[in-house]
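**Student:** Following this line, the structures themselves.
Every number here is computed from the coordinates shown, using simple stated rules; none is lab data. No experiment lies behind these values; they were computed from the predicted model shown. Cβ atoms are built from the backbone, for glycine too; each structure is taken alone.
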Structure P
Amino acid sequence: MTLCRYLLHPIFGTIKGMTSSPAMSPVGALAADHPLLDGRTADSPLITAYRGGKPSRRPVWFMRQAGRSLPEYLKVREGVAMLDSCLRPELASEITLQPVRRHDVDAGIFFSDIVIPLKLAGVGVDIVPGVGPVLDTPVRTAADVAALPQLTWESLEPIREAVRLTVAELGSTPLIGFAGAPFTLAAYMVEGRPSRDHLGPRTMMHADPETWNALANWAADASGMFLQAQLEAGASAAQLFDSWAGSLGLADYTRYVAPASARALDHVRHLGAPLIHFGTGTSELLVAMRDVGVDVVGVDYRLPLDEANRRLGGTVPLQGNIDPALLPAPWEILEAHVRDVIAAGSAAPGHVVNLGHGVPPETDPAVLTRVVELIHSISPE
């Protein structure tokens, strides 16, 4: 566990509009038969690297490894809507397991969607093909925020059940829990759908900061509860994914977004599992993202890992950052790029290989398998 997890977030409660502590879900601890405690995953290559140790082999997994790049995924999803597939425990578990079986990656990433906590809370939202998440009614005023339903611990049972089923099959391979960061959730809620520049939430931060902070708090607690359900049910690590944080400058991120991200993570810090923070387009925010209190920082494809490590002062393990655009390139080009990423990552206290964003749907699965084989063939020394 790294010291930076505790450096900055305690002061965030003094910011106007922020409460000093989150509305926490039931406080618990990992059960004695949790994979991190019963010997299954604590010494796995992934968890060892996340904790800054020397893994037995170089760990790798891919964001969006469970999804449209796999023919078996397309087959099992036939006739099932996206959000429904996330809420059927047996189906969500099967989809999570598919890339682990096919690619021999060092972790499963829980199959879900950023807006699932909204759906479970009772917010009207759906995934529209070709568009993305669309809300029945955007959230843009103080009254809108006050009227939001609250996510309950009971409503998360389908998530816990899916995690339990998955962990039972994974054995010594860790499962990573997943949640959207509060800014990304709130951005969808304000815009009502995906947006290129996120003007709505960026305007709200300055024009109506109290309403923004109330909405960010709501999203933080939803994300935090979502992560806690996954970790307590058997996930061995958790990643907070901020898809849209790259639209922000450092000052706005630090003042209006980092407090909510820290609040989300406050729900799970006591569990002791490694926490990862990743965002796209966030090269200028990496230090602030670390300082919300995480053990690992994910880096997208825009910034070399050795430079990311320099900016972070060599304080945390890194995750990343193969450029997804090179996956269709000739093998000699892709192989050279993967080796460059590994060499750059060697500067950090630990390195888990990943993409610098998600697997594109058109990716040839055989290429991913070959990349995993290459990474595993390179000594972790």
Structure Q
Amino acid sequence: MEGNQVKLEGRGITAARGFKGSGISCGLKNGKKDLAVIYSEPEARAAGVFTRNLVCAAPVKQCQANLANPIRLIVINSGNANACTGEQGRRDTWAMAEKSASGAGLDPSQVMVSSTGVIGVPLPMPKINTGIGTALENLNAGEQADLDVAKAIMTTDTRIKQSAYRCTTPMGDFHLGGVAKGSGMICPNMATMLAFLTTDVKIERSLLQELFTGAVNRSFNVITVDGDTSTNDTALILANGAQRQVEITENSDLLGAFKDVLERVCRELAYMIVEDGEGLTKVITLHIKGARDEESAHILSRSVLNSPLVKTAFYGEDANWGRILAALGYAGVDIDPEKVDIFIGPYQVAENGGSVPFDEKEMKKVLQERDISVLVNLKQGPAGLTAWGTDMSHEYISINSDYRS
């Protein structure tokens, strides 16, 4: 069953019923908003996907430990990742959960903690504790609350990232909204990114986790800016069942509608992260076609979009398709280079692994655009995938040579 989906412009994390949020400044980022709270009035079931980096921050481990619990609140700070801070970092993370729980009348097991920012610096807990109290006092729902949360989780981001939909079904309406941050250290297998989603459907946690993992694999895990995977990467979704008549089960007629909205919000947020990539001048949409399986397509897309030579070719507006073919060849996937077709924009530049004549002037027009589509047809199987990446510019180097946010 497909529901009637309506995008809720200007809305994000509190679009679903029963959710409130706030974002305030507690002094971590020189007057900018830097602490957010997302609160669910009913108990919510949670699902999450986290960094695969072995250097894993304390807040990630805290979220993993509480994931199976009924969750009521997420507290997030930006400006400080609380990563590589040892035992002190672990104590501070749990202290954030305890402070939030105490202020909201909850048990610490019902609280998730997330942090992003500079690595290796202890949290200024007096500021954090004061900020948590202020954030809880300012909980609200609506466009302003959505905006405040979106601003409070940003670091080097230049714009907010949020999306929300209402889906009308014969069983009633349901809502799904989300907010994200990220613009650098972005790579498949999560990025230096945080993403939080909320929905008011009723759903079992195991099914929610299954659907969320699939949505993340087709969104946040197919984006890359620079090939670096961070220490704090976290994507969480809370489902609080406030719309009790809308229940999602494995055999439900509503399963397809919910899955579609979930993947749509995840993909929109993922694209916003790439589009805001540090120092980028191009967004590259890579379509892999004809792969043997989806995992092969993932590996191949990663190899192409993470290639410094591919990135710099697009920055230089050079249709050097040989760099794309070379990146496919060293990806570790068995392909036949003599079957590969490559298109840049509407123009074919390679056929069966060899060159195809194309109009250089027309191609230059394509490469001068900010959004560039690349199609690779491997002609080996039924699988395909769309992934997103960026070029790499002088500005990216400038930003990351002196990172302080």
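**Student:** Between P, Q, which one scores greatest on distance in nm of label points 7 Å out along Cα→Cβ at positions 277 and 333?
**Tutor:** Numbers: P: 3.5; Q: 1.8.
For this comparison of distance in nm of label points 7 Å out along Cα→Cβ at positions 277 and 333, the top structure is P.
**Student:** Have a look at P, Q and say which one yields 0.55 for FRET efficiency 1/(1 + (r/R0)^6) of positions 45 and 77 (r between Cβ atoms, R0 = 25 Å, to 0.05), as calculated.
**Tutor:** Values: P: 0.25; Q: 0.55.
Going through each structure in turn, the value belongs to Q.
**Student:** Using distance in nm of label points 7 Å out along Cα→Cβ at positions 157 and 205, single out the structure from P, Q with the greatest value. Write out the running numbers ahead of the final one.
**Tutor:** On the way: P: 4.0; Q: 2.7.
Top value of distance in nm of label points 7 Å out along Cα→Cβ at positions 157 and 205 goes to structure P.
**Student:** Relative contact order in percent (Cα under 8 Å, 6 or more apart) was computed and gave 23; which structure, P, Q, did it come from? Walk me through the numbers before you get to the answer.
**Tutor:** On the way: P: 23; Q: 18.
Structure P accounts for this read-out.
**Student:** Figure out for me which of the structures P, Q the number -0.20, -0.46, -0.58 belongs to, where log10 I(q)/I(0) by the Debye sum over Cα atoms at q = 0.06, 0.09, 0.10 Å⁻¹ was derived from the coordinates. Each step should come with its number before you reach the end.
**Tutor:** On the way: P: -0.20, -0.46, -0.58; Q: -0.24, -0.54, -0.66.
For log10 I(q)/I(0) by the Debye sum over Cα atoms at q = 0.06, 0.09, 0.10 Å⁻¹, the value -0.20, -0.46, -0.58 is produced by structure P.
**Student:** When mean count of other Cβ atoms within 10 Å over residues 261-268 is compared over structures P, Q, which one is greatest?
**Tutor:** Values: P: 26.2; Q: 21.8.
Between P, Q, the highest calculated value is found for P.
**Student:** Same structure, new question: Output the label of whichever structure in P, Q has the greatest value of distance in nm of label points 7 Å out along Cα→Cβ at positions 109 and 309. Can you show the working numbers first?
**Tutor:** Numbers: P: 2.2; Q: 5.5.
Going through P, Q one by one, distance in nm of label points 7 Å out along Cα→Cβ at positions 109 and 309 peaks for structure Q.
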